[in-house]
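Below you'll find a set of structures to go through.
Here, each number is a calculation from the coordinates, and none is a lab measurement. Just so we're clear, the structure is a prediction, and the values are computed from it rather than from any experiment. Cβ atoms are built from the backbone, for glycine too; each structure is taken alone.
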Structure P
Amino acid sequence: GLILAEAAAVFDGKNAVQTQSYGPEARGGSSKSDVVISKKEIYFPKCESPDVLLCLSQKALDENICHLKENGYLLVDEELVNEIPDGPWRVYKIPFTRIAREVVGKSVAANIVSLGAISAITRLVSLDALKNAVKKRLPAKIEEMNMRALEAGYAAGLEAIGESEEEE
């Protein structure tokens, strides 16, 4: 969430706020991040009815799908989320974790892969802004790995919406 909010606010010139909560498991456990991005002033930092919902687990989907706006974007890790209820959403099933393992050798990079896909599918934040935020927020020693993950996610997002990078 922090990287997405920073990309939007610092590098894309939008307003953004981010809040997060973690389950008792800390790293590797459940977490939730709300990011509000707007060209207008933001008066409330929580997202009660999101336009975009990213779920990297079945539990995350089960607990949050009821809040997704009609015609909202639902992005799920197709290998970790098996049951998607019918609803008025635009569903994108992308293997974020598998892409992370294949591209950088670490499944923990699935969150960075998903940011690239969010950029490609929603156009809420630019890929360049995300790259700049990743460079600013994450350690330099893993920058190249994260750039590969971000670009792979962006390519997967374009594929999911039926576009290629040449069409942009």
Structure Q
Amino acid sequence: MTGKWNESTSYQPCDTEGEPHQGTELKEVWHVAVTPENDKFQYTYFAHKINSFDTAPKNLLASDSHLRPDRFAVERGDLSKAGAEKSSLEEMQRAEKRTRKASGHQFTPRWFDLIDGVTVTPWGDLEIYSYNGKYPEHWATVDSSDSNGELDIMSIEFNPWQYGNLSNK
């Protein structure tokens, strides 16, 4: 494998010494997508699509990143407000972590379960999680709701917090 993460990657079959096999060619497996002309943040078309509210699922969870206030500010071009909002979110994360620690609670992911405790890997001792399969059940409930599919993003407050908004505490 060869390349740069922000340009392209290619591969070529090699021997155990890393020398390319005779008669093989370097083949590109990925290259960075074209960005729209004059795009302020050089986002690709794909990045624009996945960040768009038009492609957001109906009945967003209050923790969905589409709702982050710093993101709204960036989209409006108010980078100063975006920075302040991001700092505020980070402080709320710290407050939640302090509260969780003081309460003796452990963070538990909703869609993943811890398996086998800590596993020794070449990258250090890691907790290994396995997808628990509950996400489709959640979305089946959302899809069968009586929502008409209209989404007023501004009416949903970003709230990923386990203990509520701790920013005022």
Output the label of whichever structure in P, Q has the greatest value of mean count of other Cβ atoms within 10 Å over residues 5-12. P
Calculated from one of P, Q, helix-only ellipticity at 222 nm (-39500 (n - 2.57) for each DSSP H run of 4 or more, over all residues; to 500) reads -11000, and the structure in question is P
Comparing structures P, Q by distance in nm of label points 7 Å out along Cα→Cβ at positions 21 and 117, which one has the largest value? Q
Working back from 3.6 (distance in nm of label points 7 Å out along Cα→Cβ at positions 45 and 69, computed), options P, Q, answer is structure Q
Structure (P, Q) behind the derived value 9.7 of mean projected area of the Cα convex hull in nm²: P
Identity of the structure behind 13.0 (criterion: mean count of other Cβ atoms within 10 Å over residues 53-60, calculated), options P, Q: Q
